[in-house]
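Trainee: Structures are listed in the sections that come next.
All of the numbers you see were taken from the coordinates with simple rules; none came from a lab. Computed from a prediction, not measured in an experiment: that's the story for all the values here. Cβ atoms are built from the backbone, for glycine too; each structure is taken alone.
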Structure I
Amino acid sequence: MAFDTATPSTTVALLDSATPIAEMRLSAASHSRSLLPAVSEILAHAGHTPRSLQAIAVGRGPGSFTGVRIGMTLAKTLAYALDIPLAGVSTLRALAHNAAAGPNDLVCPALDALKGEVYGAVFRMTSSGAQTVRHEAASEPRAFAESLKAAGATCILLGSGALRYRDVFAEVLGDALRLPDMPEDHEPRATVIGRLGWERLSREESDDPALLEPDYCRLSEAEIKRQKTS
């Protein structure tokens, strides 16, 4: 089973190894109210129970702090309670796999990080998957766009940050910008989270539920306040 709660949508999928069995997406006001019912529904629809699960893959962000934390908590709880392997997957890496990219293109997932920033990363798509060009980081949209322009390649931007700041990216990148038309291309998919998680598990790269942490890419408001008062 795989799920991701880093964005406003809850996405859940059931897979047989890397092959999707079922997938659902909910535009939820609260992941805490939508995730567990979605997991139960997709299992019931496929004729399975939690005891049928053999592994869990989860998007570990970056994205909404609360959303990522909810998904990670459920994934770790299920993995521990059922004694099954757990694989954390970068939400941005999963999003990059939505792009129809050529070998010379840069795939640049960018999620809205609020506060005038985006969570961005840069990949090249190869036969072996997404190869990292720039690791996940929070940055101002124009600064991110300028760094992409310097690469001198076609840039395929995906995600809520790409959509929110499309005018900035268009101004800086000009004809080098490609922005997919389909709304679903801008959302991470649980089937991709599951496939990437299965690939990690096939390489014996499972995560310890007690040690796996979300990838927030920046400090939370509470951490910033603690630093200011310390």
Structure II
Amino acid sequence: MLLTGRIPRHVGIIMDGNGRWAELRGLPRIEGHRRGAERSNEIIEVSADLGLKTLTLYAFSIENWQRPSSEVTTLMRLLELYLIKELNRLIKNDIVFKAIGEIWRLPERIQVIIKEAEENTASNKGMTLVAALSYSGRNEILRAAKKALYSGVRPEELTEDVFDSYLDTAGLPPPDLIIRTSGEMRISNFLLWQGAYSELYFTDTLWPDFTKDEFLLAIQDYQRRERRFGAIPVRADAP
């Protein structure tokens, strides 16, 4: 049972541990990624049911391009099949889909599928599901700075709000809570600008084993915290 209190508007998840999950079971690494994709569906569903405004899943980082080409190719194929399969579910559940990152680096067929998914869900009214693909926080900040310069923004005009408008996440709330699975205690270049005041939750659980119940435990943990934002304490469960 959730504590009575505020549900985070935006949760970001670093979905880590798919490969290790498979290796521990003597399975090919890609099987871990398949199981991880299945787990994503459960977490997306419970997030929408809880009333989250935004859920961002860190699916593929820019650094992941450095993995063996065979694994990257298989991951891209899995991503393509997942997007095709899940589009109808997103539409049915009134979820808006948005991709962030260097989408132009993805295979062209995936770019087409992403564009179709964004267009076909744009008028939905429910939760926004953000897929961070070929993404890194530093890269996003650098691209945003270049966009601002090319747009002719003068130094005296550049505020945090103006800079926000050039980020991939423009128009979305900052993440209240960032969750990382697999026991690693770092944020790995994920939403660096947006997560300045995010609460962090780390768990040893590998992503394919991260169930709905553990997700709810993370939300409960968030609700117990006092959020200061550099000022006086504000409990996350305050009305």
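Trainee: FRET efficiency 1/(1 + (r/R0)^6) of positions 80 and 96 (r between Cβ atoms, R0 = 30 Å, to 0.05) computed as 0.55: which structure among I, II?
Mentor: I
Trainee: Out of I, II, which one gives 29 for relative contact order in percent (Cα under 8 Å, 6 or more apart) as computed from the coordinates?
Mentor: Label of the source structure: II.
Trainee: Supply the structure label, taken from I, II, corresponding to helix-only ellipticity at 222 nm (-39500 (n - 2.57) for each DSSP H run of 4 or more, over all residues; to 500) with the calculated value -13500.
Mentor: II
Trainee: Next question. If Cα extents along the principal axes in Å, for residues 88-167 alone computes to 46, 29, 19, which of I, II did it come from?
Mentor: Source structure for this number: II.
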